[in-house]
1. Given a value of -9000 for helix-only ellipticity at 222 nm (-39500 (n - 2.57) for each DSSP H run of 4 or more, over all residues; to 500), calculated from one of 1, 2, which structure does it belong to?
2. Out of 1, 2, choose the structure whose coordinates give mean count of other Cβ atoms within 10 Å over residues 247-254 equal to 12.2 when calculated.
3. With FRET efficiency 1/(1 + (r/R0)^6) of positions 39 and 559 (r between Cβ atoms, R0 = 30 Å, to 0.05) as the yardstick, tell me which of 1, 2 scores highest.
4. Could you figure out which one of 1, 2 the value 17.1 for mean count of other Cβ atoms within 10 Å over residues 495-502 was computed from?
5. I have 52, 34, 19 for semi-axes √(5λ) of the Cα gyration tensor in Å, calculated from one of the structures 1, 2. Which structure is it?
6. 1, 2: which one has FRET efficiency 1/(1 + (r/R0)^6) of positions 127 and 415 (r between Cβ atoms, R0 = 41 Å, to 0.05), as calculated, at 0.30?
7. Which of the displayed structures (1, 2) returns the greatest value of mean count of other Cβ atoms within 10 Å over residues 15-22 on calculation?
8. Compute relative contact order in percent (Cα under 8 Å, 6 or more apart) for each of 1, 2 and report the one that scores greatest.
Structure 1
């Protein structure tokens, strides 16, 4: 039960009734009406801005309108203990104890599904990671992997169908250079020939030697004397080994894709040509000239006729080239073909998780999806910003080509899967993240994962000591259901969980979940510590449950913590 959406609907219904009676005027829509948490200093549970958004159309001061609406809402709603006004015109509502009692027992029945909401089941494609198949994943990829996987988890939790997809860019110069690098490592292993360290665009990392050894050991290729003769087979084997390494890295992180789509397959099936032809028929392709990039404007830059896509028709800042100067297809044209392949599979919505270096690419590809789908399909791109590694108090730099970087495997070995995932989601993906190796291993409040997991373990210990299963019905009943001020803060926080999940899905911002779990855990630990001084706050008194209310609050907290950690892809330990 999302009380914020529930009471938004109820207040709108009440306002419509008041308007139908001729007492107020309403605008064409009430999109600006919100129900939210009031400031913490106010003794209220929810707040509404109705007087503020209705004052202009009714030609009344918002405070005067608030007084009028307060009286009307008092007549319409029995569940509020108190309604009061704060400047400049907010209505604040405090629920009766009976409301919270009903809320608690309704929520408990849903167990770990509490907070999920299925409006209309949709089919989503979530493409994430999609790192070039030229070596293992590094920490930068890790953040995008966790982001995409958690978004997928949230969508599925809310009843949607989700395909997790990885796009393999196994076509072009970078893969050719990677293949050459593997070949030189093979020659080094077999013939003791020196690897050409100074040759431009090669991949000299140690992992390339490991891939070379695996290819030699599998004996699929018999003769390594001439690169030209074995190039295609070696490229295929090199990509297979690299993808196997990437899948291993992802599995260590708790990530498994449903589908790997290969660019080479789309090229071989002439998907690019077919997609461009489709755009031509829609009159979105033309021959023309585009201005030089800012970086080249001061240099000699030849303006030439190019095949261009009319992306400016779809809110891009300029039209985009489809072919290079050598008349081969641009990377963008291949990406158009790939997204057309997504559209053809009938997804309702497409989501791309992009690295920081692709942030400038969003407008053109969203324009492409709009053009190819006749504006019927929505593509949402989320950018995963850089991760700054801190080790021993100093920045740790990485370079994929040189091989001097921390891989996902290194990270997991150092801090574990749970810490890696939780900390990667500790901030909005739109901002850079500092990952301090020492801090994520602390066993204190300063380590948010530890604090959340410890909350769950503490609750499990209560039920274990009482010999009660945590998901069983509490048989005891309280004579009177009454919340003290600490319990009221906890249940108010619990009421925010459905809202947190809804916003996390609607805005594709899963970082809200670990932040919420930490805040809920902080309230719980504070309450737990009160019991050290006053037994009235204890959950166990003389080997018996303190009260049914307390036990049910504990159960609901544990369900939320376990559910939230599961969405993040993290364990909820019962002992610590």
Structure 2
């Protein structure tokens, strides 16, 4: 269930946060003689509103900070405080009124993966150390601050324990060394999926949040990948092990050198956690002190329309624009959830059109959703600004009571870049999801094809290597001279029966047309071992591939309309090899 939206009359402000700071409490801190007051002073100079002290497998840093302040306060109470000590205490008090300091730690979980646990400011040291002991950090190493402390709990257990203790759970530098995204590794599979999609995990800390490269970590975890349907909040932190950036090593950052901004109704731990629990991804952005603010809407437009994101230029009733928005809301709720932008197209090179009266538009959409969509669906609607224009952002959660219906009988689902009316087997799948049934329960297995090819009964090793998007024709049956097909959606594994060319939606129609009019010519396939590419083309601004896979017995599987989101493992090497050959031929 989506978190309740902050009320429109609440004042929202942007706050700068660095949620990954080390202190001399970590054994690998590069400037052990630095004082805790200096860390706070540098945080202030970097315009930080909130910091988290996250030493390695210890709370020794936050302990020393608190003990120093408590010692000065005791001297003050006893009237034994010296002038320089009084100035230090006053400076601590001034900074702590200005900066929210959150206690935490950076746990080294099993296999060396790093997890940040961050807690409310009032959390006691005894509570924090109890959590570390529960995480199996040895008691004799609680004060060392070392990155290696022996056999602690596994990543998923760490997520659960920290979350149940009331903390924020953030995967530290997820795309880098010791990161759960396992970038650069040739393994991971289900483990990587579990480590990055677990419901106890609140956010991913990444090092490429401001990268202009298309394949950033945030783009990968934007909810469009079939194996990673949960969109993840991505933030950045400095992971500072020194006060200021090393002038000779740009990778050794200082306090506030990599900052995230949060849009909050108040500066508090609770407000930050509420944000991470919400499906509003426009309220976090990388902090850019000397540049124009990060334009979340423009970044979304560059990604374009996909299975979890759509764009509408207006919501006028005339022309069916408002109804099209409602269809997308229904489809997102029935599929993976998603975000709808109203007032802009998906072409980032075009200017934003904008919404003239955003408040009226928000009220209109809410009324239409309440009136036309059943069962009740809680959505979040925000007013955003891009290119000087006001637009709307609608966040739609994955519904927990599917199927959702418009006008009592129209059920829509999201299929790649399109919203379509659900066919019978998709409706069955939605009902099963709501009832907690597995896909193979109560449903008949489709019969094999008459010629024995493209059977939906596939060996396990084939299923693990097939693409993750596109469609496969599983079987064909001819009745009274008309072909009826069974199709398998590679994104979710749904099997849809009794599809004809006339009833098929766009991608399905393409696959059936190719199947009937342009039979596979294996001599034209560009092979890479037992997998190959038959055709590369563009549709809807996306590059797509028709791919082929050959079993050991010679049977061929054809996967139509595979997008880049579905390319992985050996398929990735195949496509990279093809692209390299294309570039070489272009140069020649």
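1. It must be structure 2, since only it matches.
2. Going label by label, the one that fits is 2.
3. Comparing 1, 2 by FRET efficiency 1/(1 + (r/R0)^6) of positions 39 and 559 (r between Cβ atoms, R0 = 30 Å, to 0.05), the maximum is at 1.
4. Comparing all candidates, it corresponds to 2.
5. 1
6. 2
7. Going through 1, 2 one by one, mean count of other Cβ atoms within 10 Å over residues 15-22 is largest in 2.
8. Once relative contact order in percent (Cα under 8 Å, 6 or more apart) is tallied for 1, 2, the winner is 1.
Computed from the coordinates by the stated procedures, all read-outs in this text should not be read as laboratory data. Please read these numbers as outputs of a predicted model, since none were measured by experiment. Cβ atoms are built from the backbone, for glycine too; each structure is taken alone.
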